[in-house]
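Presented below are the structures under discussion, each in the form of structure tokens.
Throughout, read-outs are computed from the coordinates displayed, never taken from laboratory work. Remember, predicted model here, so these are calculated numbers, not experimental data. Cβ atoms are built from the backbone, for glycine too; each structure is taken alone.
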Structure P
Amino acid sequence: MDSDICFATAREQARLLRTRAISAVELTRAHLERIEATNPRVNAIVTLVADRALDQARAADARMAAKAPVGPLHGIPMAHKDTHDTAGIRTTSGSVLLAENVPVRDELVIERIRAAGAITLGKTNVPEFAAGSHTFNELFGATRNPYDLGKSAGGSSGGAAAALACGMHALADGSDMGGSLRNPASFCNVVGFRPSPGRVPSWPTQAPWSTLAVQGPMARTVGDIALLLSVLAGPDSRSPIAISERGSVFTGELDRDMRGLRVAWAPDLGGAVPVDPAVRAALEPTVATFAELGADVTLDCPNLTGAEEVFRTLRAWQFALALGPLLTQRDRIKKSLVWNIEAGLALSGTDIAAAELRHAELFHRMREFFDRYDVLLAAVSQVPPFDIELEYPAEIAGEPMHTYLDWMRSAYFISATGCPALSVPGGFTATGLPVGVQIIGPHRADRRVLEVGHAFEQATGFGKIRPTIGR
């Protein structure tokens, strides 16, 4: 029964807590037992605060007994991404340089999660300073894929995704610059949502006006994504790009009539990226699924010219801004991180200006494309989960990958557009590895993307296929 409750949706857990069918202490203990049973094999949670979690659970039960007002996440256990500052709990960003770092305050997303009543279990593993879509670091080691322990769980929210797949928590917070919410969701057969920039305000940040990096939710179902987004979204005076619309727009059911939905299908983004044949084969039935739901599906893709320059330039600039001082200890950080910081430091004002011009052009081409279509479908990742010993795939479909970024283009080209994008379980390879489908919507059409993802999820049921370790 403990395993069953750990795999219940967060919405169901919340209902059971509200009706007093289960206590917060019972739910928290069940998750702690699940962590004890499975985490040693996957290495998803790297800092555990069990006593603190049980104290919070007792307080949550007392509040319920007193019939005091409670938030939408009241009593639900969660672990937080190890790049998100948590007051009084070690936050390392996967770096030996921050091995003993204990923040004195929560950052904004954690503030909102705690205010909504969630119980903190601990922190989930990340690549060093969240750089790269493969979760490994010298401090904690690598996070393993629950569907094949010899494979990568993706990244940078790899610990969060693996923990979700194993039943260690039902909701997770994450972040996404080049695919860090979507890629691990695809690799671990869960759901990850990159919302529109400003939908989930970020604070603190050294680049508050930037739209490249966002924070957002992960879960095992699209409905639970909407639940957590209803807490995370909404305006905040500390973010100059925060969207004024309240998070309450994501409450309620996500059911949508898909008849007549105009869908563009571009598994390889119109030939812009190579895609492994195993990924193509797994996603091939997607078109038929949408057609059966009543959608009109057309093979088409927007012109993504300039997305490479936009992402690489603005990413490097932000790395230099935020992480430049680390070069004084370059022998203690991974080489790919040094390379990315140095690329940012080498940029000129002309380079950044050119990238911003391409960024504007890309935005308007996407705007015009979505005049003709409601959503765009593509692969989340160009490869299935790869061997855990690799830093990144050396080639895709015969095309060499020269840097730790090259293989992530199917995700980061979309990051450059600023469009909301959802990774939802899309099938499995012939060898049983998960593959996600990426559902992309127009600027700020976040709820539409979730509604379409929910319909696909209900039609296919791929997300209900648990890894052996998760049964």
Structure Q
Amino acid sequence: MTTETQTGAAPPRAAAVRRDVPWLAAGATFLAMLDATAANLAVADLHTDFPDSTLSGLTWVITLYAVLFAALLAPAGRVADLVGRRSLYLWGTGLFTLASLACAVAPNLPVLLATRAAQGAAAAALIPASLALLLHDTPPERRARSIGLWSAAGAFAAAIGPGLGGVLVDLSGWRALFVINVPIGLAMLLGGRRLPRAAGGAGRLPDLAGTLLLAAGVGGAALGVTQSRDWGWTDARTLALPLGGAALVALALWRSARHPVPALEISLWRDRRFAAANAASFLYGTALYAWLLAGVLYLTGEWHYSILKAGFASTPGAFTATAAAVAAGRLAARFGVRPTVTGGALIMVVSGVWVIATLPAEPHFATLWLPLGLLVGTGMGMISTGTASAAALSAGPLRFAGATGLNTTARQLGGALGIAVLAALLPERAARGDYASVYLFCTIAAAGTAAAGLLLTVRPARP
């Protein structure tokens, strides 16, 4: 956000918005969310290159990205306000591009995990920077629709990630997943350099210690849950890591409540609507990430689809997710966000019940997987737009970046938990019942999302 926005000056008319800004903003959220799910189909190929690694160990290629993404999103929202949206956008895009290249040439799993962490940190910068770019010149009456378009890019990326990942892995191996980011990142850098320079606001950088405590706490809890199958639930390490992680997160929250420049702007949670939006986003992320990864693992493991075929089978839901996200922005603009979030979550619940009751051992693409993917994609697109709109609109224009960063943090934290639970529920040789347990977990999380959505009463500002 610029100094003008912070002082409460009215934004220019929509006609003054640069035509390239929506594309640059959408490109940023597309890249960040694509890499959160595209690596799902790399797990099998990674196991071929790194045969000594376990399934739970390989899932950290996904989990570590989610953890760093989540821990740094909220501080990045404040940094966007301080240094200016253009600067953070360029720095985030540059780091993401370099980290993607480093992932592509990683010689071993530890190096890959380190570079994925850097990628997650860069993705955290892209989200608030891109939204600040998008909303700076948007009149109040068009903000809900703008957020819908921005969310549609993210929903499309998250849903198409497994499909695109399957194509790339089948054609060129897992390294292609990261090479593809480089030309896109370079194009975004060139476009971002043409944006007008914007002054940052006054103030200090967010609390570094609180940020590190949050990352360590989430990472520790996820590690404990992930390793529970290998170590056993009664192992001291399995018990200590989640408890220690929870303690570190609590300490991060304690610091945030008292620090003048907190890592997490938890004062926003005093607004019941914002707190409900965060709860819905957290539970949605828990269901989303576990659902998408379970799907590709089931297709390749139980139905014996090739990686390419599994990728294509996972793609149709991306299109209904995108269409639903755009439509949800219009719905939220007219009726508020409650029907969008609750309705989308109930669609996910119905999808979960359907797949649990009918999941067959033999392939049934046309009669089960295709309609199921189209249905659950619709729900995902509605929730994605609804929760983002609820967070931004309940916080107000002066805190857009920080509010959206904190809301997306909640979704990424949920995603890290969802992947950890999936790793705990699925053995190395998973059977149909193991996958049904994962889908039951996702369905329960989606039901919680619907319940949180009932507390949302946010309506967009009227002209």
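Could you tell me which structure in P, Q was used to calculate Cα extents along the principal axes in Å, for residues 127-270 alone as 54, 50, 27? Please list the in-between numbers first.
Values: P: 42, 42, 35; Q: 54, 50, 27.
This figure was derived from Q.
Looking at distance in nm of label points 7 Å out along Cα→Cβ at positions 231 and 247 over structures P, Q, structure Q comes out largest. Taking FRET efficiency 1/(1 + (r/R0)^6) of positions 55 and 87 (r between Cβ atoms, R0 = 30 Å, to 0.05) as the measure, the highest value among P, Q is held by P. If helix-only ellipticity at 222 nm (-39500 (n - 2.57) for each DSSP H run of 4 or more, over all residues; to 500) is calculated from each of P, Q, which structure is the one that comes out at -11000? It was calculated from structure P. If you rank structures P, Q by mean count of other Cβ atoms within 10 Å over residues 39-46, which sits at the top with the largest value? That would be structure Q.
Out of P, Q, which one gives 26 for relative contact order in percent (Cα under 8 Å, 6 or more apart) as computed from the coordinates? Here the read-out was taken from Q.
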